[in-house]
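In the part that follows, the structures are each spelled out as structure tokens.
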Structure 1
């Protein structure tokens with residue numbers, strides 16, 4: 001036997017019917033605080049300094065990767081410049 005019920009109600013009516021607490025005020029405070037903190041972070045962010053840090057790390061990382069590849073090639077060939085003696 002299969003029984004189904006269709007209840008037509010708003011989310012607020014369903015919350016009250018199920019006895020769930022109204023967390024709207026807490027949610028509003030939380031969202032306002034998140035917006036305030038995000039705005040503070042944007043104001044404090046220095047785009048030029050951020051790009052400088054990213055570019056420095058990126059270039060240094062690229063140099064490290066090139067060095068690692070060259071070391072591996074040197075090991076595989078027994079060294080560069082014909083030092084296979």
Structure 2
């Protein structure tokens with residue numbers, strides 16, 4: 001898999017628990033890919049930097065891999081926290 005929608009990727013990597021919440025976060029302008037605001041359908045590729053802002057909490061990760069399904073214990077293979 002080369003790329004994936006950001007809302008789905010956030011759910012699969014468990015950065016956000018539910019896809020509906022990930023979609024809302026994107027629509028509200030709280031998700032950025034490579035410093036650009038990401039819409040729910042924006043594609044994520046390997047090497048991209050994702051930043052999620054929820055109030056004063058900011059999470060930044062680098063995309064290492066993209067997978068359609070992954071076990072909870074293997075999520076660290078997909079992202080690196082920055």
Structure 3
């Protein structure tokens with residue numbers, strides 16, 4: 001087993017654990033952070049797979065996924081902020 005393959009398995013496990021935190025999270029902020037961590041780890045995971053398969057087009061996928069993940073984080077944080085304003 002290659003160190004890269006081991007890293008992919010460990011990343012997959014930690015993504016699953018972050019998914020549990022995103023579903024269970026006691027606050028909206030915990031859920032937002034878990035979703036951001038899942039996005040970041042997914043970007044790294046796709047990059048590892050790209051390197052392992054020696055395919056460069058996955059890097060384009062990583063760039064698009066990073067932009068979508070960033071925009072989703074902004075939208076979700078604005079949603080949380082608006083909900084807190086309404087609650088006060």
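Observations on the model:
- Percent of Cα pairs over 15 Å apart from the coordinates reads 64; which among 1, 2, 3: 3
- Which of 1, 2, 3 yields -24500 [helix-only ellipticity at 222 nm (-39500 (n - 2.57) for each DSSP H run of 4 or more, over all residues; to 500), calculated]: 1
Only the coordinates and a few stated rules stand behind these numbers; no lab work does. The shown structure was predicted, so the numbers you read here are calculated from the model rather than taken from an experiment.
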